[in-house]
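> Presented below are the structures under discussion, each in the form of structure tokens.
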Structure I
Amino acid sequence: MIDSHDKAKQYAFKLLSYRGRSEKELKERLAKKGFSKTVASSTIQDLKHLGLIDDRSLAETLKREALSTKLLSQEGAKKLLLHRGIPHEIIKQVLDYDETVDISNARRLVNKKLKTLRNYSSWHVKRRLYSLLSRRGYSSDTIQKVLKENFSKEEDS
């Protein structure tokens, strides 16, 4: 007969087969499924021992994805990591704030988005880009700097 620890492990394996999860996320999902705290804790310890749960490694992966694929700001990446249950200490270790990264990502995002906004007035484009960058976690200083670069080029032409 399968005990609840084995069932919890099987459920955790199933969850981990879809995507990497933080320790906190897994704890919450096991609790939601009805497993006791002791069963959830021992299951998580077993998975950590096997190397299947590693919050630092997950944080590195999520950071890379957030900055290079989703083109989030570093603040946006921090919020993503917090939302996924990564502890503050690990986030501080993983994210090394560099304004040039934010400016570079903001430029890439603006250039990508400008292709789809060709038919709008300059005012609408600026407003939409400002909103987009703001939602992605960029500071107003960074947004203004990048928009000024892009729109001063167009006005000179």
Structure II
Amino acid sequence: MLLGGDEFRRTQRGNNNAYCQDNEISWYDWRFLNENREIFEFTRGMIAFRLAHPVLSEEGFYTSAQVQWFSAQGGLPNWGNSQEKQLACLIHESQERAIFLMFNAGMDAVDFKLPPAKPGTGWHVAVDTSAETGQEGSSAYRLSARSSAILISDLKI
């Protein structure tokens, strides 16, 4: 969820009730847009990505046929362990396409075991929030510390 201006690091300096103030706390400083163009473009790209994948905007809960949850090692996550810092999910978008989301809240890079891609498809990086590019392979993906990535299983070209 975004508050207007979040896409270019506008701040109200912790004031979540600034709508009634007519001062610099509630004003937009449009210089932040130029200073933070990278986060603006990332936000713009993520909005476009969500629009391109309607499964991410469905109202209601996913069924067990639509989503699967994984630990970084490829098994089920240990939901009872509050110390686990990695999580992934596979969302089946269609018969031919799937989305694999990986989250690493840990302090070290982690190799995520990839689920098998559907026949005739391969995994392709759509988004990686780390400054370093993850290593795309057939069975694993290295995700940097404190970052997330989205892979798409799509027809090989």
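Since every read-out is calculated from the coordinates, none of them should be taken as a lab result. Model, not experiment: these values are computed from the prediction. Cβ atoms are built from the backbone, for glycine too; each structure is taken alone.
> For distance in nm of label points 7 Å out along Cα→Cβ at positions 16 and 80, which structure out of I, II has the highest calculated value?
That would be structure II.
> Out of I, II, which structure matches 17 when relative contact order in percent (Cα under 8 Å, 6 or more apart) is calculated?
Label of the source structure: II.
> Comparing FRET efficiency 1/(1 + (r/R0)^6) of positions 32 and 88 (r between Cβ atoms, R0 = 25 Å, to 0.05) across structures I, II, which is largest?
I
> Let me ask another. Here P(r) over Cα pairs in 10 Å bins from 0, in percent was calculated and came to 10, 31, 32, 19, 8, 1; which of the structures I, II was it taken from?
Checking each candidate, the match is II.
> Right, something else. One of I, II was used to compute distance in nm of label points 7 Å out along Cα→Cβ at positions 48 and 64, and the result was 3.9. Which label is that?
Source structure: II.
> One of I, II was used to compute helix-only ellipticity at 222 nm (-39500 (n - 2.57) for each DSSP H run of 4 or more, over all residues; to 500), and the answer was -23000. Which one was it?
Attributed to the structure labelled I.
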